[in-house]
Structure 1
Amino acid sequence: MNLHDDDFALFGLKQSFAQDRAAMDARWKELQREAHPDKFASHGVAAQRVAMQWSVRINEAYQRLKDPLKRAAYLCELAGFPIQAHSNTAMPPSFLMRQMEWREALDDASEADTVEALLTDVQAARKDLLAQCEKCLDQDRDPASAVASVRALMFIDKFAQDLNQRLDQFE
């Protein structure tokens, strides 16, 4: 293992959006067992420190790989197309309109059923965008096209949190 390997190489995975979550989880546990600092207790402080660095690196990679949105963004970045979500908020006009409609619907929602229906719509849009990311990244090998989908997914995940918070207010 090399600390400078990309996350996919670290986990022994093909660099692709579609991943087997069970295999990824099993590999994470295996890597954590190999690098656990307690395993190096008799090797001295320096060895334990290196083991801790490995453990942190493994956990960071796992967090990125297990989350489809983070994985898509990471694949784009690896291919030289960073998401730049803070400095580039460009979105297709159709998605901007949809955002506005969702926000207005949330603002107007006075019942939990309305918010739940909106959440169902947002989750369907998320599923479609994840499929689009898989197509762009794995089938078309076009990470530049995936960037807009990743940005849209970032909005959707944030908006889904807002919807869930609103649902909590109805309880």
Structure 2
Amino acid sequence: MSIEVIRADYHNSEHAVAIVRLLDAYARDPMGGGEALPTAVKDRVVGALARQPHAFSLIAFAEGVAMGLANCFETLSTFAARPLINIHDFVILAEYRGRGASQLLLEAVETVAKERGCCKITLEVLSGNDAARAAYVKFGFSDYALDASAGTALFWQKPLDNPPPGVT
């Protein structure tokens, strides 16, 4: 299986369709919450990504089929005073898993990070997502601690009841 990874153009309709399709597949997966993306989100997500100056998406294709996606954001490590890349969404369609696609997509993210002078790549993964965790560990990811006695970092969230601008 030949895999090609490209940087998505948010203004290219084929890329936009692929992003929405792959993101929806991720959302429908038990590790993505198990529910389809709402239509309103599908309608807005690519435009919202395009408006984020530090966002980029990489799409993996196998024989012309979009089968993998990484939505990433450049931000800043204040402790290093250098940029970093956060992989916000990462998906390989179920029927393509176990064929090395995740490693190729992660390599492409790392290439962008190195081009931008980043000090690290970050991501979040569910503790029960053994397959994804194994792929990330294989690529060199691990949990982190600033001081072992303080424990490892946790990813928390606080949802806000705050509709997007223009939506009531």
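Using Cα Rg over 2.2 N^0.38 Å, for residues 85-132 alone, single out the structure from 1, 2 with the greatest value.
1
For FRET efficiency 1/(1 + (r/R0)^6) of positions 45 and 101 (r between Cβ atoms, R0 = 25 Å, to 0.05), which of the structures 1, 2 scores highest? Intermediate results must be reported in sequence, preceding the final value.
Numbers: 1: 0.00; 2: 0.70.
That would be structure 2.
Name the one structure among 1, 2 that semi-axes √(5λ) of the Cα gyration tensor in Å, for residues 109-156 alone of 21, 16, 9 was derived from.
Structure of origin is 2.
One of 1, 2 was used to compute distance in nm of label points 7 Å out along Cα→Cβ at positions 37 and 149, and the result was 4.6. Which label is that?
It traces back to 2.
Hey, relative contact order in percent (Cα under 8 Å, 6 or more apart) derived from one of 1, 2 reads 24; which structure?
1
Assign the value -10000, calculated as helix-only ellipticity at 222 nm (-39500 (n - 2.57) for each DSSP H run of 4 or more, over all residues; to 500), to the correct structure from 1, 2. Provide the component values of the computation, followed by the final result.
On the way: 1: -23500; 2: -10000.
Value -10000 for helix-only ellipticity at 222 nm (-39500 (n - 2.57) for each DSSP H run of 4 or more, over all residues; to 500) corresponds to 2 out of 1, 2.
Please state which of the structures 1, 2 yields 15.9 when mean count of other Cβ atoms within 10 Å over residues 53-60 is computed from it.
Working through the options, I get structure 1.
Comparing distance in nm of label points 7 Å out along Cα→Cβ at positions 13 and 29 across 1, 2, which structure shows the greatest value? Can you show the working numbers first?
On the way: 1: 1.6; 2: 2.9.
Answer by largest value of distance in nm of label points 7 Å out along Cα→Cβ at positions 13 and 29: 2.
From 1, 2, which structure was distance in nm of label points 7 Å out along Cα→Cβ at positions 21 and 117 = 2.9 calculated on?
1
Tell me which of 1, 2 gives 37, 21, 13 when you compute semi-axes √(5λ) of the Cα gyration tensor in Å.
1
Check the numbers for distance in nm of label points 7 Å out along Cα→Cβ at positions 5 and 141 across 1, 2 and tell me which is largest.
Evaluating distance in nm of label points 7 Å out along Cα→Cβ at positions 5 and 141 on every structure, the highest lands on 1.
None of the figures in this text is laboratory data; all of them are computed from the coordinates on show. The model shown is predicted, which means the values in this text are computed figures rather than measured ones. Cβ atoms are built from the backbone, for glycine too; each structure is taken alone.
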